[in-house]
Each structure stands twice: as C-alpha cells, then as structure tokens.
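Down below are the structures I want you to see.
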Structure I
Amino acid sequence: MGRNRSRSDPDRFLASRAGNYFYKRRVPTDVAHVDKRAPHVRISLKTDDRTLARRKRDMLEAADDALWASMLSDHPMDPARRRYEAAVKRVEALDFTFHSARDLEKPDALDDLVDRLRLITANPKLELGDAGMPLLGAVEVPRTTISQAFRIYVDELVPDELVNKSKVQRDQWEKVKLRAVNNFIALVSDKAMVDISIDDAKKVYRHWLGRIAPKEKEGPATASASSGNRDLGNLRVLYGAYFKYMGESRRENPFDGLGFAMKKKRSRPPFPTEWLRDVIMKVGNLATLNEEARGIVLALIETGARPSEICNLEPSAIRLSHKVPHLAIEPRDDPNDPREIKTESSRRIVPLVGVALAVFQRHKAGFPRYRNRENDLSATLNKYFRANSLFPTAGHTVYSFRHSFEDRMKEAGFDDELRRLLMGHTIDRPKYGSGGSLEWRRKHLMGMALPFDPSIV
C-alpha cells in the first residue's frame, strides 16, 4: 500500500501494520537535502478506519505539499507562511487544534498541553522536528505586515460574508476597513502583526482623540466619535481574527478597551411636508434632472425607501399587475449579480400610491442607469439639489426623504407597528400573521399621499 503515489489512487501514501494505518511518503529529491525526514515521511494515523485514515492522509499530504513548495519558493514572505500553514495542517491531522507556544503556556491551557506531551511521549517515532514541534506550538510565526494581514482577512477569513454583496457593496465594505489599516500605516508603519503593541494602538487612539476632542487652542473638532470608533473597531477585529486564524486565539488584543463616548447620533432632518409639496414637487423644479434620477426622487416621497433600494429594483420586484400594485424590496439572489439589503427586517412590501405609482407606471423596468451605481446616484442628486436650492438647509440630504416619510406617517396616525413594517425596521415582538393586508397598508398610505401634477413625472 505504501508505494501508491498516483493522485487518483484513494489509498495513496497509506500503509498499514497490524490493522492500523500510517502515512508514508517519499521526500522529493529536490528538497531531500533540506527536509530532515528524508528519504521518507512516516507518521502513524492512530486509526484502523480506512475512511478516517484517508481524511487524515489528505491533511498531511496538503501539509507536505505546502512545506515542500515553501522550500522551493524564492519569494521572501512565502516560505514562512507556507511552513506555518503546513504545521497547522499537520497538527489538525493529529486531532488537535494548532495553538502557539505562548497560548499553550497560559494556565487555562495546561490540560491541553499535557495531552499533547502524552501523545509525543507515547509515539517515539513522532519526531519533534516533524509534527511534535508544531504540536507544541514551537513554529516560527510569519512576519506578516498589517497590510498583508488585511488581504488575508479579506481573501481567506470573510469571503462568506461578502458572497451576497454586489460589487459596489463589497467595494464600500472594503474601503471602510482599509481606511483603518491605511491610517495605522500612516501613523505607525506597515508593521508586522506580531510586533504591534499597546503603544501603537494608543497612538491611533490619540490621533482620533485630537480630532474628536481637540484642546482649546487647537481649533474645532474635525471628526466624530463614530469615525474614531469605526477605525479602532476595524483594527480590533482584524487583529483578533488574524491571530485566531494563526492559532493564537488567546493572544491579548492591543486595541481592546479603546474607544470614544458616543453622544446621541444626530439624525438627518426631514423635509417639511410643505417643502415636498410646494418646492420639490413644483412643476419645473426637477425638469432638468435626468429622467431616471427624477423618477427615483419622486418614488422616494411616497415609499420611504432608501435611494439604494429604489435604484437597484429588478423588474420582477415592480409588481404593477397585482391587485394592489407594490414594490418587493428584497435581496438580489442572482449568483452572478448579488446584492444584500441592509438588514433582514428591510425585506418588505410597499404599496404604490400617488406620485410613486405614476413613476413606476412610467418606469416599469426600474432604473437601469443607476443599477449597481448608487454612489453615482447620490452624487448626482446631491449636486442637483444644491445647485437648484432644493435643500431647505445645509443639513438636509437625499436621505431626508426617508425621514419625511416616517414623520408623515406619524402625523397621519399610523400605529408604530405599521410604520416599522413600511420602513423596514425591526418589530420588537414575536411575529404573528402577515402584518396586515396590502389593501390595509395601501388605504393608510393613500390617506397621506400628496397631490401632484402628472407632468412632473
């Protein structure tokens, strides 16, 4: 059995003695001079179950492939990383989780350490240089810089979190987190993760403190507490996730406990109802805005949706032929063009009334010009509104339409639960029933719909 080498052979590199399996593999000639295990690697798999032996063999095979590749690599960073990953796989093949030596030295790891020492003691052929040293965490940790660690985080640790995001959403997600890394590099350096200290973390903290709460002679604040907390939080998550991935889950995080007190977040002001009616919906005021952007603006008035939700609607989500015409705001499940919505509670059905119904009767396929281009939409609308004095104050933005919709529902006497349903907010109680019929929702919305001149559509 031990001579089988073909990758198509399910029992390659497996041998057995007295019913128990072990992994046996010849060290390639071109690395035999640097691999002390040459000419053969031989490790007991401690099982008489062929299926389990194959699974352990796969892990050891992958570990050796990575190790030998690192010995042949000319790249200055690749060898250490590959050797480290090979060590992790080798430990996992022995039914243990890789932990660094510093983690295994901690009091709460004593039982785990004893189990590892017993395994090594009971297996004389388990050479310390082969699997024993990795089992005890005595492996050189790669000197991965924070910028390299960020790429590992994005490419290897969180791909499952990104799979349902659109390209725009992925880019925005990465942009925010990369900002924290770039700020760290600017303030400290592109430092190896193993060298980042509490002093480095405090340097980032003090930088943000100086912007959030400057001393009296330094002028006004130039950043909010939320900005500083976002940076520190992203660095905290990156540090913790990276070292957990590298087998050091117990490593102290230098960014723990650093943050800024948050005052109540100031909400964007709503458009007054009379401003919607007499300024934004006034004939001519949106006439020079391109047709799709104008349609989106008018749709926001009577749906309360987020601009990104409206511009990314698929034709199938615009349901005009139903008894109650409505929009279905939901994630886009197309694997070639996915898109998340903000939260699960954001999934909702909104009846179309007033100017919003007229908009979608004109734009039955939605707004292809701005699909997956919500940032372009935001820039276009904010520029147009400022240039044409359509914002009541400097504090208003396009998002103010959503706040207006909620205020108008309150003024119209909608109960809290119906407002939450239509806004896509969480309802803090167990869900029973469908939340009221579409006819019932439409009746309420029609009662507050604003009059409009059809020519504005």
Structure II
Amino acid sequence: MSLAAKPIAFAEPVPTLSVKDAVSIIVGIVVGAGIFRTPSLVAGNVTSEASALMLWVAGGAISLVGALCYSELTSTYPHTGGDYHYLTRSYGKSVSFMFVWSRITVIQTGSVAILAFAFGDYASQVFRLGEFSPSIYAAFVVVSLTSLNIMGVRHGTRTQNLLTAVEVFSLLLLIGAGIFLAQSGVAPTDPPETTQGSSSAIGLALVFVLLTYGGWNEAAYISAEMKGRRDVARALLIGIGVITGLYLLVNWAYIRGLGLSGVAGSDAVAADLMRKATGEGGALFVSLLVAISALTSANATMFTGARTNYALGRDFQLFRFLGRWQRAGNTPTNSLLVQGAIALALVAIGTATRNGFATMVEYTAPVFWLFFFMVGLSLILLRIKDSETRRSFSVPLYPLTPILFCASCLYMLQASLAYTGIGALLGVAVLLTGVPVLFLARYWQGRHQTET
C-alpha cells in the first residue's frame, strides 16, 4: 500500500535566509546552557588540564566530521524536512515516519523543554516566582517563542541574530575574566590530589563534550530556505569553527581561573569564575548569561523543529493540517502550535518529577543518537542508490568520513543508554507508540485514496 499522499496545493517556503542567518541559528542552538555545566563533569574525568582541553578539540573534530557529511546531504537534497527527507529517500516512509514522530514527541520538543527549564533555573536566581518558579518560567518561554515564530520568519531570525550576538558577547566576557585572572597573577585552585584516567572515564568525559556540541545538524531543516545551494555547507563549517574556538577559550578561562580541581568541584563553574574575578555581581551576571543562552537555543530549536512537522503534513494525509505554510509570515503555523503544545506537556512532566532539566535530558538522548546514526548511514546508501544525482559538495575521504561519523553515533547511543535512568525508558516508550500511529496513518492514507 502506498504511503504517498495526494499532492496538496500548499504554499512553498521562500528562500530568505543568508549564511549569516544560518550561522546564527547553528551557534545559537549549540552554544547553550551545556557549556556552563558540562566542563565540570569533563574535568572530573581527566588527569590533566591538557587532556581536558584536548577532549574539547576532539569534540570539535567529531562535529566537523558530521558537518561534512551533512554538507553533502543538504547541498544535494535541500528540503525543509531535513533528516526526515534523507531517511525517506534511504529507507522509505515507515522509517522516516518513526523519525518524525520521535522529533515531534521526544527529540525536538524534549530539547525545547530542556532549554526552557535551563532558562527557568537561572532566571529564578535573578527573580524567583515561588515554589514552581523554574516551571513557570519554562512555560512562559515555550508560549512566548511559539508566538514569536508564528509572527513570521523575519521576526524569528532577527530575534535569533540578536540573541546569538548577546550570547557570544557574554562568552567573550567570560574569556576576558580568565585573561584578567591570568594577568593579575591570581593563582588557580591547587591541582587535585586524585584524578581519573581510565578509558571508561575518558569515554564518559567525551560523552559530555559531544552532548555540549550537539545541535549543529538542525541546519538541515532550513536548507530549502537558504538563498544559495551550498550556503548550508558554508554555514555548517563556519559555525563549527566558531563554536570550537569559543569552547576552547571558555574552558581555558575556567581552568586558568579555578584550576582543574576547582572546575571539577563546581556545580556552577561560570558563576564561580566570575565570582572570583569580579565578586557577587559577576555571579549574578552569569545567571543572566545562562538564561540568555538557553533562550537563544530554545528559539533556534523551535524554529527548525516546526519544519519537520511541516514535512510530515506534506507526506501523510492524517497529518495534513501540519503541512500548511502561512504565506503572510512565511512560517508553518500549525506545526509551531502542535510543537508548543507538546513542549508544554513535557514541561508539566518535568515539573511532576521535580527534576525537570535532568529528566528531559534522559528522555531525549537515546532516541536522538539512534536516528543520528541512521542519517549518517543514509549518506552511504544514497551514494549507492542515487549515484547519478549531481553533488555540488562531496564529503572528502569518502567512505571513511561517514563511517567514522556513524561509529561516533553508535558510541553515543550506547553511552546514553548506559548513563541514563528512567527518563530514557520513557523516551523509548513514547517512540514505540509511533508504531500503531504509523498503521493508523497507512489506513487513513488508503481510505483517502479509495475515496478520491
């Protein structure tokens, strides 16, 4: 039975995004709240300052390998569906349906909830709204950013450019704090008496590093809205370079100001660094910085996530309402509304567990890395199945590069299952609910074709 929907006369997305807009979206998604927490976890699993910094270099290198693979996919098959489109071409609509179901219910909406909780946690340090302050802030973020993106793509990208500029400027101030402490002769905390250096400890540290680099692949979902066919490839390479440079400098600042043991023992390493450099005012500033970073990433994640929902609506009659593109604002309004509603539901689940941020991280990780692996493998499959198609960008060192990327994804999948709790099981369970929905979509599709 065919799953292809009858063509619907919907408006098409207009190419309006520049390389600068795309770089802003990529940097805004990746450089989020993680860089203010995971450096402590990395430092606690290495034997020296040099090895800690080298892990951040390795994270950038692995991300670059993935970005090269995505550069070929996005330039060869520009499409608002991004990964969904590649999976459809490689494996068929059943697999791609399960992927988009996972994005709607787990990956993308879970990421929005994670970032909304991160904003809420740090905004509550500035002005608390009572017992459920983080959740109130998180719900406010979801509603506000959904409304902003519904207003139109120009509003969304302008906000993203502004928020990303503020975010990067704030990180540069953190780097400046490290330079100030270095020049003033303030000694960092004494080296740790005991350190870890086993392969499992290093592997765990790399898990945290790669999680902090995660999100650059979202550029695939804006490929059809780019002005140039190779612009996404340019934006990915520029974005990864900017992110790697920022991460190295920020981690150098942490280590220089606090020492390896000081970083490892901190639950709020950025605040501790600024407190040492400038006092309590600096610590308050960092709380605002992290809130801005989380808000920036949430906006970019919401912007790209709705594009997958739109692609689903174009391919499946059951979800036709998601495939409507609003001409006035050049945006998928219904997709944004559904995404916002599910993200709000996840905020409620996180509130019920009393550990919103951690629960949402566990919820999303295994499902994300499973499909990330399948997208990497699709590059090889499409080279075989679709060899006649012209590729304006070809991944270098093929097939070594995509094989290395796939191996990295499998490692992260194993690690995310090994180091997460019940949240991961909930995420997998929600993914599996997509199976009966898939059969319903097939039935609905067949019924519609019979009627027409």
Structure III
Amino acid sequence: MKPFILIIQAVTIMSFFSCTSTKTQDEKDDKNQGVVFKNVNLLSGDGSAAKKTDVYVENGKIAEISSNLAEENASIVDLAGKTMMPALISTHVHIGTLKDTVTNAGNYTRENIFNQLNKYGAYGVLNVQSLGTDQPLLFQNGLYDSIRNGLLDGARMLSAGYGFNIPQANINPASPMNKLFRPVTAAQVPAEMDSLAALNIKIVKMWVDDFNKTLPKMDPEVYHAIINEAHKRNMRVAAHVYYLSDARRLVSDGVDILAHSIRDSIVDDAFLAEMKAKQVIYVPTLTLDRFSYVYAGEPEWINDPFFKASLEPGTYEMITSEKYKNDTKNSPAYARNENGFKTAMANLKKIFDAGIPVALGTDSGAFPIRTQGFSEHLEMQLLTEAGLTPLQAIMIATKNAADALGLKDYGVIEKGKVADLLILDGDPSVDIKNTRKISVVYKNGIKVQ
C-alpha cells in the first residue's frame, strides 16, 4: 500500500497478513493461489445490507460466497472486525494534465499518467473514465490498451479521447483542452467521430453550456450531429451541463449521460419522467461544486491526512493561504457556486428517488482543488448529506458506476465478478466515512502495494 495508508491505519499491511494467513507472502501474491477470506462483514455493492460470510477468491475472481468455506490448498485470511466492499469506480475524472498546482497539456507524460492511476488505486478507486481531455500519447504503442485492460499498476482507465466543444480561435497550445474537436458545422462531425471510433472509444464527451455566459453555447445542430453520429457507431454521449434548459433539450435529443449536476433550477416532474423513460444516467459531481467555494473557509477535512496525501505538491499551501481564501470569498462567482451546490444536492435526491440511474463521478484531476482519490470518498459523503443512505451511496460508487461504464465484471461482489476489493477497518453502511479506513486494496485478487 501507499505510505498515506500506513499513516492512517493502526497496523501495516504486512503485519496484518502475517497474523492472519497460513501461507507465505509470495504464495498469496499469486493470483492463481486461492484465498478464503473468513468472517467477512460483506457489503456486496448492490444496495443490500451487510452480511457475515466467507468469500473465496481464485484466479482473480470471486469463486464462492458462503458460510464456513473450506477450500483445499487455499490461503486463509481472517477478516474478523473488518468490512469488505467492491473497489470504487469513478465515471468522470481527468488524467495526466494536472501536476503540482498547474493543469496543462505539457504535464501529459507516461510518468504523470501512471502516478495518478496509482494514486487512484491506493485510494481504492480501480476503474476510472477519463472524460475528453486526453492527449495523443495515450493512444501510441499500445499504452491505452494496456491501461484499459489492467495490465499495468494502478487503476484501469477508459478514455473518451478528445471531446467536442465550440469553435474558438487561438486556443492556447498549453491548454488541457487543446486537442478537442471544435466543429463549425454539423458536416464536420462524422469524420471526427470516425477518428474517435478508431481509438476504441465507447463514450464521447461534449461541452454545451456557456460557462456562466462567458462563452457561446454549442450550436444545437452540432450537438444533434454528435449524438446521432456517436449512436451510429455504438458510442454513447456524455454532456457537460449546468442549466436545466440545456439538460431538457439534451435528454429530448437522446443524450446518454448528464456528466454534471443541474445547478440553476430544481428539476420538475415532466423532466424526471423523461429521464427515467430514456434511462439517462446522472453523474452529479457534487464535490466539484463543493470545492468551488469551500476554501473560502476551512472545511472539516482540511487537516485530515487522508485528504492531504491526495493533494498535488503545493496545493495545500495554496488553498490554506489567506490570499486564496480571500479571493474565493470575494469572487463574483462565490454566491452562484454556493447556491449551485445547494441546488445540485436537492436535484440529486429528486433524481435518485425518481428511479433514474445515478453513478459516481467527481471531475477529479481537472484542477488542483479537485483532488484525485479523496474526491471519490467525499462524493459518497455528500450523497448521504443530500439524503441518500450509506448503502445507496456505496451502490452508486460501485454497481451503478460499473453499469454506467459497461463494466459487466466489476462493481459487485458476487460469484464470477473480478475481485477488486476494499478491506476496511470500519463499516461504511454505519458511517460512510469508514470507506476512508482502508486496510488493504485488492486488484484482480492481488494486493495493491
């Protein structure tokens, strides 16, 4: 495990396993070596309550879940007092362009990609969807396939490649959005969509709103073409939204995923009915809106080692400086951001209660304050603060997120699924913050070190 986990936990991983297993460390690190986890407090990720059972893992998958399991030649790991749940999945992140306190295309290197995927993995987030700001490096020399298929350390990553945005002249070459498609007319979209399909992209990203009236909105003819051309190629479309009016049109026109909360207005019953009928996926990214104004003061997590270890170098000093606090508090956007968060929280509850699929996503990695790893755990806390139960928040972060990304082998602890597991020193169905008490992370049945 990473050093931050050793700081947070009372015991090290090595001592934990040396006390509970009957076989050697080398044997246990072989994914072909079966392991029986005894006395498990199991949260399966499907929304059901915790249950006491044993779990048998073999060849990187869940082989059996039953009481009093006794598998010949298997290692035994006693999890008495601990909780097992599926590893987290985030449907909206950005990878590679953030480094220190700067986000730009020049940061996009193999080393930075791997550092960030390893950070997600250490925080128990083992599948992520990078949404539209990747760079050509990712698709060279088989790198993307290796990451997507989990052949390298850290989280697996799906990519939306290069997203679609409005035409803009003189885009800064250093911008993390410097590779986006910016079609002037709908006629340009088919060829651009072909180039994405060639990269094995399954979800397409588009930005449609006006960023608080600072930019023109995307031409409806263009986003109609994006949706239609993506669907022709069996690709789905995720839209960056803010306004209910835009979301209403997008849902009507066939968008598959709303990649942010609706933050200007409370959703109405007619809109909820259409979203449900079309099974549009809602990704609330509540942490994004909380982070946008919270550092005008000192949030409860500001000195938590679990939080601080997730930050890029220099970010803690930046957000705790008097200048940053004052600039945030005095920003013309402060009231809008605070009100937007409150509206997002209310809409999340209405949308979830209406039976619309909600999946975890955070937009972490887009800016330094959207910290990678910690954001995913905070998002679950905010889901509960919006009125959901801890079990519902866990389901959103596991099963629902896997379903949203088409990851059929992940997100739930049941027979035949991949053994991506979090072992916790607390029960998050009692207190959602217990997801942060990470003892061990397993990827494909192998401990993440």
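Readers should treat all values here as calculations from the given coordinates under stated rules, not as data from a laboratory. All of these numbers come straight from a predicted model, not from anything done at the bench. Cβ atoms are built from the backbone, for glycine too; each structure is taken alone.
For the read-out distance in nm of label points 7 Å out along Cα→Cβ at positions 47 and 375, a value of 2.7 was computed from one structure; give its label from I, II, III.
III
Looking at structures I, II, III, which one was distance in nm of label points 7 Å out along Cα→Cβ at positions 71 and 311 calculated from, given that it came out as 5.6? Numbers along the way, then the final one.
On the way: I: 5.6; II: 2.1; III: 4.2.
Among I, II, III, the structure yielding 5.6 for distance in nm of label points 7 Å out along Cα→Cβ at positions 71 and 311 is I.
Please state which of the structures I, II, III yields -0.52, -0.66, -0.94, -1.10 when log10 I(q)/I(0) by the Debye sum over Cα atoms at q = 0.10, 0.12, 0.18, 0.21 Å⁻¹, for residues 231-334 alone is computed from it.
Clearly, the read-out refers to II.
Upon calculation of relative contact order in percent (Cα under 8 Å, 6 or more apart) from the atomic coordinates, which of the structures I, II, III produces 22?
Traced to structure III.
38, 23, 19 is what came out when semi-axes √(5λ) of the Cα gyration tensor in Å, for residues 167-398 alone was calculated for one structure; which of I, II, III is it?
On the way: I: 42, 24, 14; II: 38, 23, 19; III: 30, 23, 17.
The structure behind it is II.
For helix-only ellipticity at 222 nm (-39500 (n - 2.57) for each DSSP H run of 4 or more, over all residues; to 500), the calculated result is -13500, so let me know which of I, II, III that is.
For helix-only ellipticity at 222 nm (-39500 (n - 2.57) for each DSSP H run of 4 or more, over all residues; to 500), the value -13500 is produced by structure I.
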